[in-house]
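FYI, it's all coordinate maths here, none of it is from the lab. All values derive from a computational prediction rather than experimental measurement. Cβ atoms are built from the backbone, for glycine too; each structure is taken alone.
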Structure 1
Amino acid sequence: MSPVLLTWAHPAFEGLMGVGRRDVTPPPGIYARNWGAAAQDIADGVHKPLLCTVLTMRASRADRPLVLAALDATWFRGPEGAVSIREHVCRELKVPDSALMIALSHTHAGPSISPAEADKPGGAMIGPYVERVADSIVEAACEALACECLAELTVAAGRCGLAADRDLQDPESPRLVCGFNPSVRADDTCLVGRVSAKHDGATFATLVNYACHPTTLGAGNRKISPDFVGAMRETVEAGSSGAKCLFLQGASGELAPRLQYTDDLTVADAHGRELGHVAAATLEGMLPPGKGLAMQGVVESGAPLAMWRLHTRSASAVSGSVKTSIELPLKPTLRGESQVALELSRCDDRAGKERLHRELLVARTVGAGAATSKRPVWIWLLGDILFVGHSDEAYSLAQIELRAAYPDLAIIFMNVVNGWGGYLCPAVRYQQRVYQSQQSPYAAGCLELFVSELKRSIDALLAHAGTPRPSLNRHHVRGVSDQ
């Protein structure tokens, strides 16, 4: 047998995994206004169903399951909805808070899941709907646990051009506006995960981690919709024999489709197919489950030919998880709840009232009046794969820097997980007064501090799991080099 000189494999994890799904399309008449410019408060129909898909993962039956719920929803405006759902799911599944990530797709065409908006038109339906969502997560998780089997999660990277930078210099004024900026290249990384049963190699779940605001549909849209996520999911599932697809929103603080804010549902579907075909192509290009590549020598020909061949490899079963917090400074000018509430009570402008209402919910979430706010972060290590989820909306710099710092790990980075607060923007954006820095309750430098502290937490988790900080070596290279 020829000697093995080098090996290469996709980042992977081997353990017990299962998947389940529930439909969480809201009832007609629920409050569903996500745009200040919207003339309506309630949708008049459904474009595509909203879904909750849950993947459970653990190294063995002796371990508690990690529960990853991909939920078609916009945001947890105010802490009430997030807290009630998380507490219910953790209690029913008997898992700690550190083992649950509810990753919102962030569609801007979904219903409210904030009980604090009960006084809005259709707001009386929000409370019962939030309870239904919580029950649906539990049911989907129980389905996943009931069908869990020994499986392999493998991750590869593709490239998708759907997302574009949206911090545009207004050609008619000194300000930056929120829309397609053709002068900046956006992060186009699309991480795709494949969950395959060990006994027969069949794929039963897929993951798509991509950073792009689902804002194809804007203020004029009157339909409940998962935006581009719906057609993306349909495309991926059609190409993977129906394996359930979970969409995980990446660090998309400044990223959105070039064409957006439309009421044309066909545009959202086209965007979804674009991303879906990239994900399907990435799946097609992955090595078979349980396989890597081995270089077995050089054949002299017209050129010296490196002979790489498929070989059997075992995926890592190392696992670890932690919930931590990163303390971020708040703006000294951040207004308290009473101040905002008073101005809101005096405001007659519809769009202005919407902005003030959101400011009030943000103040309630981060604790305005304090100097800092402890922002929660969830980190899971599964083999060569790192899941990082946080409640705010980070710019893509966060995922770019993390992936560069840990080149041997596939880092699935997720915005809007288990809650919501505000944007994490580069410091330069505070000087330019872009929308995201104006909306954010955090002071300038928050993104840079967040990334620095996040690296510390990741290093601690790697050390605790007995995994040294990864570095490339000449004998084994993991397959994230294509990122």
Structure 2
Amino acid sequence: MPSSPATSRTWIDVCVAYHQAHAGQFPVRPTLLAFTSPFPRGGPPPQPEEPWMRDFESLETDVLARLDLGELEEALAEEVDAGQARLFRRRLVAVDEMLQRMPGCEARVLRVGLHKRAVGVLQADPPRALRIRALADFYYSQAGLLVHSRRIEAAPCLRERVAAATFATIRPGISHATIEGDTNAGPVHANCLVVDPRRVEIRVVDCRDSVARGETFAEYAGSRSDAAISGGFFLYSEPNIQAPSARYDPVGLLVRDGVVDNPATFARAALLVDPDGNVGIERPPMAAHRVQIGSHTLISPVAYNRAQSEQGPDRPSVAIAGLEVVAVGRRLPVPLNGSVVEIPADLVVAPGDRIRVTPPQVGNREAQQGIAGGPMLVENGHPKLALRREDFWGTAPPVTFSQDETGDTNLLARMAVGLRDDGSLVALAVDGRNFDRALGMTLGTVAELMVDLGCHTAANLDGGSSKRMVVAGRTVDLASTEVVTGEPSEAQVRPVHTAVLFRSRERPRSR
């Protein structure tokens, strides 16, 4: 016998009915339906939503009493270090307090949803920590859109803000502008560099030694460049990081001065520069390399990464993490930040052996500099997102992208690079997690912004708390690990581990 409407009513139905009864305008049902399952891509169906037979007020009282923040932090600390557990808890609390201060039925409904989903994440199987982080970002995004909804309706479009931006020359071949103010996408604060590669040297750097010395990114970049941006993804919150991989290792391609420090494990958009300064944004796969193991060279190697499988083929293979062989055999586990590569059956190789990898090509020459991010944002002058094509899938790092439950609805700080028809390179640092000045953007909105800036091709780099831009030795973006209002503090930044430096070839010589 089918259930009657009364007995099939869920907590979501109660929230929506309350919202409608109080003439709420902000759409809440899509928000409440998010985060139903830890396996959003091809996993088992989510559990049925909890039924609720009473009114919204009783639901609100019940749900808000369930979340124990002490237990939350303890549960997160089982998967990430204590510092990250506290950080993710603080973000959730900041969003909760934000909703609590906001008037209106929408804020009350969203707060119930936040608590309900947080409890559900803690009761589900791992992963929990990264889901709580994403949940806090998701409800922050919804709260930000809610509180700015009336201003958004009357605000100029983002394209108008771009058109009004004034670029100032920093050095020959390098100009900078700030894009800021209310827009139809919410309050925006973004910094843009336009670089002429014919007049500017572009270098990829690994900043981890500088971080270990306690240098800020502004100190490091200011002494070596005229302008700089943070670089690609790195291992951070991923579980099961096993040696020789380590936290803060780059994820994906990293080429410095013609030497491959990390191969193109994932076929992701990368910024590439050849020895003559010609720039490309392409998606080199592992097959773009020549891999030398001992005296043998594999041309266009057949490789498997975590986006494809967690186990290699039943054929002779080596597992590679970074530039080191970690296992030899058949059906090998695929390293978190590496590949399983097929080899000839008679090739003699052992764990611990080092490999050498040639850089991928940009145009007809090997890249001198290269750094991967992804996904591609713009192709042939049009926005385009294809995360699975670029190996943002399964357990491939960063899992915040590969296991995104929000469908690119989170408003976050972003970093992007793009190319114009005149050959110039555009670098864009979009601020986020700032409730008053910069809500952040989705990848889709950043793609539209890069088109507005004249780019025919553009790619995402690492954003969030890792995004940074330095111009003439000064940090110009509003970087923050926390959800903030107004100006972030210096303490609320995450170190930059890889970067791209821009130095004018016409820079005056120091005396």
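Among 1, 2, considering only distance in nm of label points 7 Å out along Cα→Cβ at positions 247 and 319, which has the greatest calculated value?
Top value of distance in nm of label points 7 Å out along Cα→Cβ at positions 247 and 319 goes to structure 1.
For percent of Cα pairs over 36 Å apart, which of the structures 1, 2 scores highest?
Looking at the calculated values, the largest one is 2.
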